[in-house]
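Asks: Alright, structures below, take your time with them.
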Structure P
Amino acid sequence: MDLQLKNKTALVSGSTAGIGYAIAKLLAAEGVTVWVNGRTAERVNAAVDQIKQETDNANVSGIVADLSKADDVAALVKHVPQVDILINNVAIFEAKAFADIPDEDWFKFFDVNVMSGIRLSRAYFDGMLQRNWGRIIFISSESALQIPEEMIHYGVTKTAQIGVARGLAELTRGTAVTVNTVLPGPTLSEGVGGFVKQLATDQNKTEDEVKTDFFKTMRPTSIIQRFLSTDEVANTVVYLSSPLASATNGASIRVEGGLLKTAV
């Protein structure tokens, strides 16, 4: 299927690894000019080189910025003043008891997971409207609808992303700009892989045993009973980035393996 994405330009925040990297790679494979973002030049350059090798797309560049900082966002936008596709992917997570989450952590999570996308969207949204074409996609989580008790602060920021995206979508009325949210389920990204490995060490279990236990005890409602791959999430995101998804706007699209039991 031709996703009709050639000659489009995309910025994927937090794309040196995990879901963000998979999205950037698949966009590049579709002929998109892609900007990869991360916090260190070493990781950004490595991701850019790898994507070029895997896709034969030379139009892949990197931009170093800590998107939790307003000054870094402003510098990025000055360097990349126009994009057709904005993927707000950068995020952090951690398991921590509610009583142990200080104010500083709440603000940190909000700055990284929510304000990064707000600032970038604010910078690029009007240009998309003026050109009458654009895609903004927030990578949220099933945790937005089913707040995990072990990381409430993370879940709250994912819920906030849905609200921001829906509000922005309302401002696109009558245009060819869309704003959507994608809700992945537990995904075996680099960060989650490290989390699983640490649990295996702490519990003196194999990684496979930890993965099985996770879905038995922590996410028992999952229908597929396994972690998603980053490519499975990227497939949906890249489709939504394309002209073929023109009728999907203001939506929250689930890619969570049936974990959420509600029908709507």
Structure Q
Amino acid sequence: MVTVEVDAAVAGAARDALARFGLPLHVVTGDGVLGCLDRAPYDRIKATCGMRSVPFAWVEQTRPGGLILLPWGTSYSHLDATVRLAVAQDGQSASGPFLHPVEFMKLRAQRVAWPEHTHYVPDDRVADAVRSSTSMTEDGFGVGQFEAAAFAVGLQVRGCVRAVADKRDGARPVWFYSLTDRSWAVVMFRDQSQSATVHQAGSRCLWNEVEAAWRWWDSHGRPGFERFGLTVTAEGQTAWLDAPVRPVPIVS
């Protein structure tokens, strides 16, 4: 068995602890994204940090039929879901279902720099943005920690971060920031209201993208995490609904 830890101090402490208990676990100080080719192939690979992209090196270092288990998510929120990938017999891909929602510390190399609000909305000039409304309500939209709706929207709306603000006097703003430019949007949900006010600015109409993604999820029966899956190849990764032949659409 092999474990890889990027922090030398943590790796050293792990070696000492394992030695005291006489456990046969080889500790490597290095970048876990690269795996450990010297001791490959492996029957199982398990990650204990949240990932945004599955390293293909892990597929290459796992035996055909072997499993890769990791927490995976998108930049849209901190939400992850564990995914169990089985490596194909030809070793050229790995695919499998999501299992349960989780929230893990993210891999250092894949952490998203949190957007600075003032870079998007100088002086909080929300009134200068395009105003509209939506029939979406807070309960329907889902702003909780482990909402399947947020996971589904994140799969479709790329390069976007969601920030759920605290509720005050029955009103809760939810902000969206583009990671590709300075586009932004905010929707203001109010208790007992059947509609919400939307402001958005920039080349991307972020709320339009988010609402379209939510409505796709709703139109497919509001699927839970277990109906989604992921396929990883050397070219990249693709999320799907129910089967790999049904890729989740990307909103643009």
Structure R
Amino acid sequence: MSFENKKILITGGSSGIGKAIVSELYRRGARQFAVMGRDLKKMQALGSEFPEAKFFYLPGDVAKSEVIEKAIGKLRKEWGGLDILINNAGVVSAGALEEISDEDIIAQQNTNITGPILLTKHALPLLRQSSDAAIMNVSSGLGLIGMAFYAPYAASKAALRQFSEALRRELIGQGIHVMTVYPTATDTPMMKTANTTGMDTPEQVANRAVDGLVNREIDVIMGGERMLKNRKLNFEDPLQLDEILKANYEAMAKRASGHRSM
């Protein structure tokens, strides 16, 4: 896949993994970006960092259906079509389930799964006009293996995984490639309140994700051999993985304590 002349829509593209994906695509020749997010000033800052690119800013909350419809309407008038949709925006509120507010539980589902579904639905007519279209959904390692203290977040990211899989099969033969990216702990603003070390960089995730687009992969899984081993074990003998994780229970609780990026 060549990214020159591609029209790319990305949510949450002004920081973290999203910004790194913009940078990687720019490095590989992309010059047309529509960025959707809640902070217009942060989105506008992309213009000075990537001076040869043309940015179309779509301020608004991806969790709100009326915002999505309005954004796609603007995009249709501005571009008339779309080549790549990247559902990257996400929020997290971790901790014991009883201690997570109802509002944070609902917001995680709205932003992490309902928003991407609705945005994809409304973007599909534009993607169908492309001869080389793709959808990238950014899930999480917790969408593959559920971990203690991340139940609502893991639920939303696992749902995104299943959405990608079902949509890929629904669009077979229609010229729209669907892939999912599964980052593990990544050094982004979203992780500032998490008590963890040894994280991937956003650039590492972005490089693998864009390689995945080029190679027409359906899954890009970060975390190396450890993730692959644990994923296999979780499928074949989840109770054994429970026992392994039990030894790290206190550490997981400490890591999740205060981890909130909404």
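Any read-out appearing in this document is the output of simple, stated calculations on the displayed coordinates, not a laboratory observation. Fair warning: this is a prediction, and the values are worked out from it, not measured in the lab. Cβ atoms are built from the backbone, for glycine too; each structure is taken alone.
Asks: Could you tell me which structure in P, Q, R was used to calculate Cα extents along the principal axes in Å, for residues 42-153 alone as 46, 31, 26?
Replies: Going label by label, the one that fits is R.
Asks: When distance in nm of label points 7 Å out along Cα→Cβ at positions 18 and 138 is computed for each of P, Q, R, which one produces 0.7? Kindly include the intermediate steps, with their values, before the conclusion.
Replies: Working: P: 1.7; Q: 4.8; R: 0.7.
So the calculation was done on R.
Asks: Of the structures labelled P, Q, R, one was used to calculate log10 I(q)/I(0) by the Debye sum over Cα atoms at q = 0.12, 0.13, 0.24 Å⁻¹, for residues 122-209 alone, giving -0.52, -0.58, -1.11. Name it.
Replies: P
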